[in-house]
Structure P
Amino acid sequence: MPIGLLALALGGFGIGLTEFGIIGLLPEVAADFGVTEPVAGYLVSGYALSVAVGAVALTAAIARFDRKKVLLALMVLFIAGNLISAVAPIYSVLMVGRVVAALCHGAFFGVGSVVAADMVAQNRRAGAISLMFAGLTVANVLGVPLGTLLGQQLGWRSTFWAITVIGVVALIGIWLLVPRTPAPAETSLRSELGVFRRPQVWVSAAVTVLAFGGMFGAFTYIAFTLTEVSGFATTTVPWLLVLFGVGTFAGNFAGGKFADRALNTSLGVILALLALVLAVFALTAQNKVMTIVSLLLMGTVGLATAPGLQLRIMGYAQEAPTMASGANIAAFNIGNALGAWLGGLALGAGFSFVSPLWVGAGVTAAGLIVLVAGSLRPRRQISHADPDRADPSETAPARPRGMGDHASQETG
């Protein structure tokens, strides 16, 4: 793999730390600024909302520019946001810093996915994307414990100072190691937004929402499941969550390899396995050994979908892969919010602490149904339609324009 992918992964690691690192520091932030815990929690939900907005709006604004320069500009924005957070004198300024940093999140992964895929051969594109996303998965593993540890020892601001330094190092790495990858000459806002007229782009985004909604719907309330159902002590929860994070790291790489071999087939199998894992978890949550196994598998299988989902939407929008990629990042975050909301509804209705797992299994199964129906639909259309009028880009995800040579379509 090209060394430039490591620079992209480091940027993803810093962004992941920004998103997750503050979770364990909310009590300190609330006490420092004299706000309630729910108000402090807006620093997390506000970040997620800003990611969804920035993933589409900012990506549309920057799609016509040289992609390497865009990545550098986004890292400057990221550094600025964390610097504002580190020196924030009042809560509202800290929120501004969080929003500024979040705006670059979706666009960075959207543009970075295209750049990463362009750096390797066609049959290694999903693997390259998974390596870039590895930074985010490592942040899943280390973000909360490291951010919490540093903040508790040196004050919560030290976490943001550390992330700012990581951003500077990533900026230098991208500048030195990532090759110049200009956007297509014909790129325009109209052509970028035109990808949303493609049914398969919406199918891909819907599968992403449901796949991540299923996993994070269960994961959001996993601490309650571990303590109230499985019987683990509260002090063991952080270590169990690290186990989940290790699973996400392994699953991200495995999913990239599978997607490079057979895209739609691998996604279907992984979604079916995820629904099964969540259902088994719900049935065996009272058994500590099975809980540990299920938690590891949930992280592994859940994140195995990420590279394939990103590659699928890019392949169906080959004339504007950057916008499609950014939209998929927005779908990731919408799915996270949807899953947490549905899981909360189940608990609020009086169901047990395993109910979010059942909700997650159901939502994931819905994602599998959408994927299968969406994958069959274009084939039926073309088999019964005039071949001269059929749109070949709707039959299977192709190599996005601007990502190396114009290769033949995949058959995944």
Structure Q
Amino acid sequence: MSNNSVKNLIDFIKKAPTAFHAVAAFKEILEKEGFTELSEKDVWKIKKGGKYFVTRNASSIISFKVPENDYKGFYIIASHSDSPSFVVKENPEIESAGKYITLNVAGYGGMLCAPWFDRPLSVAGRILVKDKKGKGLAAKSVLVNVDRDLLMIPSLAIHMNREANSGYKYNIQKDLLPVFGDEKSKNGFMKLIAESAGVDEKDIISHELHLYNRVEPTIWGANNEYLSASRLDDIECAYGSFEGFLMAENKKHVTVHAVFDNEEVGSGTKQGAASTFLKDTLKRINEAAKRSESEYLVSLSNSFMVSADNAHAIHPNYTEKADPVNRPVMNEGVVVKYSANQKYTTDALSAAAFKMVCEKAKIPFQIFTNRSDVAGGSTLGNISATQVSISTVDIGMAQLAMHSPYETCGVKDAEYLVKFSKEFYGCDLNVQ
């Protein structure tokens, strides 16, 4: 099997240390592919056969292709751009022991804390700076990535905590403050951010900065069968489905690729899956096509959505944590996720559609369910359904160490997802 898909994924991950950078990378590709950017501040003029994209908050993006003929509905794959990390607080510098400057950070999302220790880290995100050319009180957003090993969160030596290997409850405010430098680095953090962004420090008004892991993605294993990297949850799904979206053609449906921010903290933001972003976009497409509200509702009934967010592979050291029967493994296909309590959207109808697409694409699939005595997580599918009610299936790619800053997935699965997405976007489903 070709490794092109996984190589492309690695290249994209390197460009996307934060949700802001992921959206910027998607925009760059879309513009090269001839897509036209739309603004929510304007009235949209959409042509049949056109290709478009729109962003919200610079951290969520929806791209779509309109067929030449009248369309029946929308085929959507939705994923998310964010991942658990540490956010740099305002006034971030803290003096410690008279010899260190650490950064004041807060946790974002449900992360595994231990893997953040003793590895090179840096900072990326966006800053808002005064726009001296703008009218009135004007500010503009500038991406920033301090592209070097900058920070470290050092562990406490075993000699000072003999119980360290017996389990420890981490306190982010005390245990996980990254070291920025020695006492000579005081008042230097925002200066460094300004230099990296190419702006004057005095022009910075506010910031949204995240820590990220600097360890390079790597392919490993006896047969080079595994990929470990940062942010596989959910960049693997976001990028793999994007490749399929670009390659597919559909003459009967509007194909939509949606990437939302803030899934890891509940999606309840203006740019999250619980927002109106998807609904607003679909309704604007409907309006530009001069369709009525009733015709919009009809098109939704002829639509289908795939909620793509990675799934848990069975862990070699904790096999008892998995369901007795439904036990996904890496490199054995796309995973369809079920939840009796509707934490996932999959039902018999949407599962049938998913399985038929996999069969047509000639790729394997797997089943994930939680143990019945273990509470599972949720994802953006059922959250998005509160705004746009569409038949939906929840899928993902099997991975280990979910919510670690260095996660692991299967090399083959990257290509399986691209093939699934291309087939889905190009098909005509009829499941009743």
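Any read-out appearing in this document is the output of simple, stated calculations on the displayed coordinates, not a laboratory observation. Note that the coordinates shown come from a computational prediction; the quantities given were computed from them, not determined experimentally.
Which one of P, Q has helix-only ellipticity at 222 nm (-39500 (n - 2.57) for each DSSP H run of 4 or more, over all residues; to 500), as calculated from the coordinates, equal to -26000? Derived from the structure labelled P.
Quick check: 23.0 is what I get for mean projected area of the Cα convex hull in nm², calculated from one of P, Q. Which structure matches? This value belongs to structure Q.
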